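Throughout, read-outs are computed from the coordinates displayed, never taken from laboratory work. From a predicted model like this one, the values you see are computed outputs, not experimental measurements. Cβ atoms are built from the backbone, for glycine too; each structure is taken alone.
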Structure 1
Amino acid sequence: MGDTGPGRIEDYALLSDLRTAALVGLDGSIDWLCMPRFDSPSCFSRLLGTEDDGHWRIAPTGEVVSVRRSYRDGSLVLETEFETVDGVVRLIDTMPPEQEHWDADTRVVRVLEGVSGQVEMSMRWVLRFAYADSVPWVRRGERDGQECIVALAGPSAVALYGDRLPFRVQGQRAHEAVFTISAGQRLSWVMEFAYSPDEPPAPVDAVAEVARSEAFWLAWSSKIGYDGPHADVVHRSLITLKGLTYAPTGGIVAAPTTSLPETFGGERNWDYRYCWLRDATFTLLALDNFGCTDEAAAWRKWLLRAVAGDPADLQIMYGIGGERHLVEWEVDWLPGYRGAKPVRVGNAAYRQLQLDVYGEVMDALHLARERGLGETPDSWAMQRGMMRHLEKVWEQPDKGLWEVRGPDRHFTHSRVMLWVAFDRAVRAVEEFDLPGPVERWRELRDVVHAEVLAKGWNASLGAFTQYYGGTALDAATLLIPAVGFLPGDDPRVVGTMDAIAGVLKRGDLVDRYETEVGESEVDGLAGVEGSFLACSFWYVDALALAGRREEAVAMYDRLVDLCNDVGLLAEEYDADTGRMCGNFPQAFSHLALVNSAAVLFGGHTRDERHRGGAA
């Protein structure tokens, strides 16, 4: 087989053990895996380079007539069926979560079953540590009477057990095995990250591991309380959001990948393997809307650990363990996804001031209170500390929701979310008898509200603009009714929707903001990105809250059809090529899909809690 490079972004499926994740392509190749954590250096990096940068492919050697794949119901156990002229084989992939011992070794389990006929198969295993910069020393080993392959490089160690272990290909730094599988035959492999390089981990039963993984996911997904329209897509999105959770701490990553391009071949490539407070709070809302309440308590514990200290040091994002320093650097030896450079590790946005985050956090914690998660002395003290700091900095410009790398501005969405922060603080005192300077918070809430209506509204355009004094539009203003700032049928909200439809909406797809020449100084980057999928669902919500439910449902029906064959969405969608772009799968896209289902078909919504904002 020749090197075809990575597949299309939408051709991948997700595996997760709630500590890290892998992406599996339609060709049976695991092209991305970081071990042992989401944010660890990758050991399979074909996604951002070539086959020689690391992958693990199990596929027929001959022509494949068709590929069919699906997750087992309610789980992250993936089944891929390859049909060839000689027969059919089924590849089963999973990463079993640990229910109690989160420090146990991370495992990738692959089981191959012969369904019909006899099919010649090839397994190619190319391991590269440190983002493909480190070729390991590979040797044959043994543990408990079972042969294995052990790969070592510095602090990294991996063991591979299986029925057909690959041999090194002469003259190449790769291992390959070719074999035939017949109907009714089963072969299996387990690749395990070894915390101790001195001895291979004990072998496990691959088939039993698949069953254990399926049982875990079925037990979790059975809690989902939704049986409305598009139930399969909503359930899959919730399972995906859970799969992006780092269970040892409760942190939630924005995506399991880095540097998948928002513009094909361009520079809009970012590392999303971290926990944005904003994304995590939206995810919490999405999970809690449909009965997944345990995550709320776990996320709050993570939040308290991550932001502990001086509220003035609050960051917009942290590492999955609460780490503060996410220094951004470029992996200059990887060519990037189909040539899109640079490949970035870390994210310099962690140093940005984004005032909207205070509103997101206060809103999420208010939601948790309303759902019965009582405050602890530490949790309310943390919120009061945040509010004290916000009272000092609320007048400053910031980088805004979209983390622009242009100048600071008074972004309208950020100002709206400042109102949310003060509003939720007031409600905490009024509705839950928590102590705080409620008169001061009420005063600031009213000042911010009046300021947004005076400076964020452009009467000539008949719309709220991206930032004070500007003329550009921003899809984030679609959230104004969702957070209760104004009612959904307010003429200013409807006018903003109509203006966005004329400038940012392309069919059912909505761009975040204008990136063409004339507004490029806003984000400081070149190129036109794809449409942001979350914004498209926000438009659905805005339609529904404006009383245009029939339009909203029809648009939602069409948007969910953009999911790939296993129900996953990337960050963006390129309408010109019909391709997904950006990091994948993207929590923001899936949580927006789920929250739109709550708005349209039932479940708790922000609008129910804050209906009828100030006029």
Structure 2
Amino acid sequence: MRRPSGWTLPKFSHALRLGLALSVACSFLIGATSQARAFEIFGIRLFGSDEADRDMIDPLDYTITLGAGTTQRGLRKSLERTSLLLAEEDEPVSGDLGLVIKARDDRDRLIATLYENALYGGIVNVTIDGRDIDSLPPNPTFDRSHPVPVVITIQPGQAFLLDDIRLEGDASRLDPAEFELVPGKDAGSLVILKATEKMAERLKTEGRPLTEVTRREVVADHETNTVDVTIAVEAGPVAPLGAVTVKGARAVEPAFIERYSRLRAGQTYSPEQLRKAAERLRALGVFSSVTINEADGLDPDGSLPVGIVVSEGKHRYFGFGASYSSLDGGGIEGYWGHRNLFGEAESLRLEGSVRGLGELEDVSDVSSLDYTAGLTFIKPGAFFPSATLEASIRGSTLETDYYDAATVAGKVSLAYELTDTDTVNAGVSLSYDSIDDAFGDDNEYLTLGIPIGYVSDTRDNRLNATEGHYGTVTLTPSYDFFGQTFFTSLDGSLSAYLGFGEEDRFVLAGRLNAGTLVGGDDLSAIPATRRFFAGGGGSVRGYSFQEITPYNGAGDGTGGRSYMTANLEARIGITDTIGIVPFLDIGTVSDNSLPDFSDIKMGAGIGLRYMTPFGPLRLDLAVPLDPYEGGSRYGIYAGIGQSF
């Protein structure tokens, strides 16, 4: 017996260190109203109650029992996640009819989940207060002397496999196997839906914007547990882009938005180019939303009009933070910024910080504090739509275990996007440094640098990557005017990510960093701020900041001419929000221009991750496997985003 089964589915730091010292940084997101009833941090209610649950008409409590009818853990979890009755069991519904409506919606959702798993013969039964929902009257009433019991019973049945696959229209020239439609393979509804969408997308990449799915028929044979699929797609004519219009802009110039999108009339239509244009505009940070709309039809000249619709966000912003370390003392920092300074998404950011508070022996002596102040200006679309100009000036004082430095530095650079993933940049920098280090006090340098760099970024998520890579290489020829010394640094980094399992619950992440310094008659001729050190949250965890370095006969760290570090992490998702990360870090710093690996240090540990909408919150505990005598014995690091 064959019966049709038609369906449609809705598309659905400064690291904190604790060796002998503990650094704590706090950031709070607090939601409040004029009549706040609860206190929340990162969406977690710490105290109080939210009476909004009871601000509904005729609240009704219920209990839910869901029998998934399967021992398959993955299917059972998927069904349980689908049920809104189960997920919101602690929240009342609005009246008896509201419970029935929610139960019927749950049944539809559960059936859709069975279809997604190729279980087209599955049955979902729902009873409320012992009565089948299909037998209830239009306005049912339930016994409210106790929470109303809802029971869902599921009989999944056997999985169906694909059998006959027919492609019609312009889709007939496509190979269904390229879209995972193969006889004898999984017949899940999502497989078929995704295949249909990918076929239409494939034809659109030929420059055919009017591509349309005209037929999608699925017929399930319940005797053989197979599914026949027929898909028809009509591609329409090849068309270029027509007029590009901009709507919704207020303070940002519409002409800039059009130019920066890089969509031009006469350009061959490409859905990928439209998607990238929207991403490019969102990345500016001045818009709360960006939508690119395609016209329903072609203009008389055969071109496709395109509309860019934007909604501008707040252009000015500010913030502040605080930290404390029993080793480094307390610190405060603040910043102010403008995202649209002159009407073309130019950004200006002013920031400053003071560290070392609380560690002063004499409160009137503020000269030993560490200060930083900086101003950065960024002009996107400078000279060319694909170019970005950046200019910055920064002053700082820094006291470390290995050198004290007072620095004023300025830099101007221009970055140019070769492709959506590859960028080159070049610039000029000038810095003045006054440094006390292992080679003596009051060493002064005035250094001109010409940094030239390349960046390749294919990560799927910058804060929590599961695939792709991120690589940088920078060559910086430099000249110190005071010492009349020419030297060159070459520094590179490559990170790679590989996800496994359902929803990439297991991610293997690795990073390799290396650098070298050539030139300069003596190491002392190169500013300590340009020499290489390792250790700390950004390199080898478990060791203190800059602890991995060559040491002279007096036991003073000098910094090196070359370094190499490697990091390996296994990022394991325990739940949707909690993950653990065992890791191993390796590093070495040499006083030669090439690492000699005579002093290799390793740190190992485990981290905890809590996923939030703005990236994972990170907490790592590490120990050095070969600690220095008198050096750190463990470290704790915290931050937002993965460690790399």
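If log10 I(q)/I(0) by the Debye sum over Cα atoms at q = 0.06, 0.07 Å⁻¹ comes out at -0.49, -0.67 when worked out from the coordinates, which of 1, 2 was used?
Derived from 2, not from the others.
-9500 is what came out when helix-only ellipticity at 222 nm (-39500 (n - 2.57) for each DSSP H run of 4 or more, over all residues; to 500) was calculated for one structure; which of 1, 2 is it?
On the way: 1: -9500; 2: -3500.
Derived from 1, not from the others.
Could you figure out which one of 1, 2 the value 25.5 for mean count of other Cβ atoms within 10 Å over residues 268-275 was computed from?
Derived from the structure labelled 1.
Compute distance in nm of label points 7 Å out along Cα→Cβ at positions 196 and 396 for each of 1, 2 and report the one that scores greatest. Show your work: numbers first, answer last.
Values: 1: 4.9; 2: 5.6.
Greatest value across 1, 2: structure 2.
Tell me which of 1, 2 gives 6.0 when you compute distance in nm of label points 7 Å out along Cα→Cβ at positions 484 and 500.
Source structure: 2.
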